[in-house]
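Here, each number is a calculation from the coordinates, and none is a lab measurement. Just so we're clear, the structure is a prediction, and the values are computed from it rather than from any experiment. Cβ atoms are built from the backbone, for glycine too; each structure is taken alone.
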Structure P
Amino acid sequence: MTSLYQSVIGQIAAIKPLLAADFPDKKVFNKAFAKILIPDRVVKKVLTLSGKKFIAFRSQHNNARGPYKGGVRFHPEVSEDEVKALSILMSLKTAVAGIPYGGAKGGIKFDPGKLSLSELEKLSKTYAKTFSSLFGPWLDVPAPDVNTNDQTMAWMLDAYERKIGHLSPATFTGKPIALGGSLGRAEATGLGGVYVLEKYCKSKKASIAVQGFGNVGYWFTYFAIAEGFKVVAVSDSTGGIYNPTGFKMADLLDLKNRKKTLSNAELLHLPVDILVPAALENVINKDNADKIKAKTVLEMANGPVTNEAAEILDKKGIDILPDILCNSGGVTVSYFEWAQNLQGYSWTKEEVFKKLKEIMVKSYAEIEAIKKVKQVSYKKAAGILAVKKILDAMILRGFN
């Protein structure tokens with residue numbers, strides 16, 4: 001299986017010939033493009049807690065458009081390749097959204113289920129202190145990711161501020177509301193995806209299957225149903241349920257205890273209008289792409305469709321609405337949190353949602369325009385938009 005890092009590099013490399021005509025100075029273009037494929041910095045440290053060693057990472061991809069931005073994940077499969085890939089995706093995502101950030105990603109390689117709450121606190125604070133020289137509101141702004149949450153950010157913020165000797169709430173986003181977190185952050189990623197769905201899909205009668213019922217899948221499903229769309233299948237890690245007439249949200253609130261009638265693999269093959277992979281990377285690949293019957297795939301997870309699968313789906317006439325657009329709502333509201341912290345001012349949830357919708361709709365319109373002009377897929381159009389914005393910023397700074 002192609003790694004996520006190889007997949008991301010492949011996606012960007014495929015954009016190069018589509019962008020070349022926009023840059024008359026080919027020497028500068030080639031040099032800048034080569035730099036986009038490599039993170040600016042990847043830092044690996046060994047953290048010690050109660051005599052145990054933990055490998056930790058931070059990848060900072062590109063800061064031509066603004067400070068590095070990206071989550072910190074706790075997972076046994078965290079690796080250098082993974083954080084590099086995700087930091088690049090974050091650069092693309094922030095560029096698509098038009099928010100002034102570059103991309104970053106961090107993580108610690110371990111199983112958080114095997115540590116007590118006090119040990120998780122100590123390890124989180126150790127990470128923040130160990131990497132503190134990389135962080136800052138105008139340097140690198142971490143956030144929650146897999147197996148981390150607002151409490152993790154509260155611990156990291158406290159350790160970071162003690163280390164630097166003053167308050168700096170804008171250094172971390174995804175914080176609890178009491179520590180400067182933004183209203184609407186929990187719902188943001190799923191809601192942003194629904195804003196894209198509304199612009200793309202003119203009929204509310206479209207049938208939707210959602211694979212993954214974590215935070216992203218839950219809120220996507222919640223808002224899709226609230227807007228009148230017909231969600232006919234939903235799954236979590238243990239399997240899925242299917243009702244061709246559609247579910248009400250109340251039917252799904254106890255999903256973990258519901259008897260599952262289909263596997264996650266079977267959900268991917270349902271004959272629906274919109275398939276929403278909202279959990280894991282590479283779930284649609286060369287081995288199962290031919291079996292996809294959906295008319296459209298809306299990527300809410302990071303990298304759920306491999307490059308090989310994307311080619312197969314494209315030939316079948318299946319649109320892929322890309323992750324760097326559809327799940328950018330989370331980092332967009334993280335940007336709102338950062339802006340609020342820098343201003344010392346809080347926005348209402350209504351203001352947050354209104355501003356989020358404006359950005360998601362604008363980004364979708366830009367991608368659709370590029371798709372029509374360049375005669376390419378949504379996925380390639382999003383890549384063109386993102387990479388061009390990063391290249392423009394690098395070249396304006398005098399990159400040569």
Structure Q
Amino acid sequence: MKAAIITIGDELLIGQVVDTNSVFLSQKLETLGCKVVEKVSIADSREAILYTMSRYQNQVDLVIMTGGLGPTKDDVTKKTFVEYFNDKLVRNHEVYLHVKRLLEEFYKRPISEINELQADVPSQATILFNNSGTAPGMLIQKEQTTFVSLPGVPSEMRQIVTEKLVPYIQKNFALQNIYHHTIVTVGVGESLLAEKIAEWENQLASVGVTLAYLPQLGAVRLRLSKVGSIQEDVESIVKAEVEKVKPLISDCMVSEDETQGLVEIIIELLKKKKKTIAFAESCTGGLFTQRFAEKEGASDFLQGGAVTYATESKVSVLGVSQTTIDRYTVVSEEVAKEMALGAQSIYQSDYAISTTGNAGPTKGDSDKEVGTVCIGVATPSGVKTQTFLLGQPRSRVIELAIQKGLLMIFEELKKE
């Protein structure tokens with residue numbers, strides 16, 4: 001089964017509103033075994049809607065449209081929907097009573113003529129009732145394609161999809177089972193990872209398994225997928241391939257939970273070892289600490305964090321030696337080492353991470369190249385430091401510094 005998603009609204013095209021509807025719809029359809037072949041955002045105009053609907057006619061099994069169903073004159077989707085099917089609008093009594101009750105009981109005002117128009121729907125349409133809003137969803141089949149028009153308000157759209165559309169799809173379409181399995185790797189780039197598993201990847205097509213590389217800063221997720229008629233067979237084949245690839249990536253594989261990032265994995269290790277962590281930050285400005293503090297149960301593993309941005313605060317708060325700063329500059333592995341040890345001592349933590357660098361765009365209290373970051377990791381057995389040249393812009397330097405620090409502490413936790 002193939003589907004296309006159309007999001008309607010000029011506000012989407014000019015970037016005034018972020019399109020979250022298509023993301024939600026893609027996720028829902030994927031879990032049903034329906035392949036989304038295309039997503040498009042278009043203007044709230046008759047011409048754009050008619051053209052796009054006709055483009056998908058008989059090319060996909062299902063087209064889901066969101067947006068443009070309001071009562072105001074600039075919302076033209078319903079009128080265009082009617083025109084496309086050569087239909088007419090009729091008053092739906094159930095929808096009318098719902099709109100009337102919603103306005104009178106919730107908004108404390110009588111129904112107006114413009115609100116009454118919300119109850120006018122195409123005569124051919126199957127109504128997908130909207131319990132939380134005034135605009136109902138509408139579904140009409142034409143030849144080989146089923147078209148669905150939904151309100152653009154995310155909460156209303158999600159409720160209609162979950163309560164009305166999903167059961168309709170399950171009942172009326174021939175769906176296949178789909179299974180995904182994700183492996184999380186860290187510390188290795190996408191190209192190098194591809195080299196490590198090339199021979200294994202080449203044979204996946206023979207068993208109908210597809211592989212996707214999902215890279216992000218500091219990690220690459222490998223997603224194995226298979227579609228089939230019998231769920232148990234689909235899962236069995238994918239899991240067999242997972243077991244084959246594990247020995248090839250044992251040095252960089254950290255999890256089979258796609259919801260886990262490196263922060264979650266480190267927290268899991270800290271909890272397992274009953275250890276704690278603290279932070280001493282300069283160029284990362286407290287963002288490193290925040291990644292851990294925002295997690296549930298942070299008090300079990302996080303001791304604290306100090307943002308010592310100014311050179312003076314590194315000395316007065318963390319106890320970094322002024323002599324060390326004068327000799328090596330504030331952006332140096334020597335200073336990073338003393339910062340990490342200072343945080344470890346102040347917060348009485350098992351581990352501590354420090355960051356000091358020139359994030360840019362101009363140099364601070366150091367003559368080191370812009371983009372230079374020094375990171376220290378204090379452990380129960382010593383301190384490891386490393387220098388990175390992370391380029392520009394500033395936001396990228398900060399994010400990369402956090403990812404490099406996460407990899408460093410992960411390696412230490414894994415060793416110990």
Structure R
Amino acid sequence: MRTKFLDLILATALLAVVVSAFSYTWTPMSPTSLSGVISMSADGRIVCVCPSTSGQLRISRDSGQTWYIATNAPVGGSLSGNPVALSANGSQIIACLSSNTFNPHWIFLSTDFGTNWTKLNLPGLPNVFSGYCLACSADGSNLIAAENLGPIHFSTNSGADWSTATAPSTNWVSIASSADGHRMVAAVRDERVYFSTNFGSTWTPSNLSTQKWASVCISSDGNSVGAIGTSSYISRDAGSHWLTNKFSNAAIACSANGTTWMIAGAQVYTSSDGGVTWTTNFSNAGWGGAMSADGCEIVVNQNLGSGGLTNWVGHITPAPQLKIQPSDTNIALSWLLPSTNFVLQQNTDLTTTNWVTVSNSPILNFTNLQYEVAVPNLTSNSFFRLLAQ
């Protein structure tokens with residue numbers, strides 16, 4: 001049987017320098033006056049802005065084109081590094097919120113894209129300077145909440161029950177989780193970067209030196225890890241070895257497979273080869289940003305100086321790679337969760353245009369962020385393609 005693969009061809013070079021390629025097309029979010037810490041679901045569709053002073057969450061369900069105010073949620077006002085975490089499809093949102101900027105901050109959970117909210121059973125933290133850093137697994141079952149001035153808490157049942165991790169009580173500023181929640185990474189402001197390999201239960205320091213850390217990220221399988229502070233560091237082997245450069249910025253993010261990277265701060269830099277070479281994509285990005293699982297969509301805060309902040313969406317056309325392998329009596333097809341809708345189509349003859357949409361609905365595998373479809377093993381030639389909608 002023959003198969004058709006849709007490959008994204010990337011030009012790479014073995015130099016840690018900034019180059020001019022792989023540029024995103026930028027569009028301002030509407031309204032452009034949104035100010036706060038920004039987060040995005042793995043599929044790029046759900047975007048949340050948690051206000052940095054006071055006011056309710058702003059949530060977009062169409063990649064930042066239109067917004068609504070989460071009126072049923074308490075207000076924001078947390079200055080923690082990542083006070084909002086989303087499941088892969090954005091249906092589950094966990095956020096650090098308060099009745100106002102200077103009242104205690106609690107953890108709230110929504111399981112319906114931000115419509116309704118429930119306060120979780122974690123301590124309320126005193127004020128804006130002591131919020132939570134948050135992360136979750138792709139399916140939202142494994143949650144992690146690190147106090148800015150205290151311990152790390154973890155849950156393996158979507159926040160119904162919590163335990164306190166074996167980790168220092170200190171100034172945690174950023175935390176991130178692999179797709180299945182098994183591997184996690186967290187950073188302390190003026191100390192170390194830490195790893196967990198048991199769903200956040202215990203933590204050990206990495207081999208990175210002490211510095212003023214700002215942000216961490218991790219790929220879906222936990223093998224690619226990023227950390228940024230006074231310099232940026234990227235590992236492709238779960239933190240054993242690191243590639244470094246002199247970028248000093250506010251946030252770092254990577255795609256699910258660890259191929260595409262973003263560093264946001266004074267400028268936005270992106271890499272399409274695992275952090276080896278970098279592109280200057282956008283200037284004056286203020287507080288940071290987020291990246292979709294396929295790396296084809298990013299959101300950033302732009303620093304306008306005295307004019308405040310605004311938010312932008314950067315986009316490149318996805319070209320997902322279609323994978324195929326035998327599975328019992330079926331053929332298993334899979335592709336990385338895309339930031340644009342694709343349908344799987346089938347044809348028996350490439351000389352014709354008789355492409356037919358496969359009726360089997362793809363199922364998202366939350367452990368690796370791959371869409372998966374099983375089709376019967378055919379005796380004749382069969383060709384497959386992904387078509388953007």
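One of P, Q, R was used to calculate helix-only ellipticity at 222 nm (-39500 (n - 2.57) for each DSSP H run of 4 or more, over all residues; to 500), giving -14500; which? It must be structure P, since only it matches. Looking at distance in nm of label points 7 Å out along Cα→Cβ at positions 112 and 376 for structures P, Q, R, the greatest value goes to Q.
One of P, Q, R was used to compute distance in nm of label points 7 Å out along Cα→Cβ at positions 104 and 344, and the answer was 4.9. Which one was it? This value belongs to structure R. Given that distance in nm of label points 7 Å out along Cα→Cβ at positions 64 and 352, derived from a single structure, equals 5.1, which label among P, Q, R identifies that structure? Here the read-out was taken from Q.
Largest in volume of the Cα convex hull per residue in Å³, for residues 160-199 alone among the labelled structures P, Q, R is structure Q. Comparing mean count of other Cβ atoms within 10 Å over residues 88-95 across structures P, Q, R, the highest figure comes from P.
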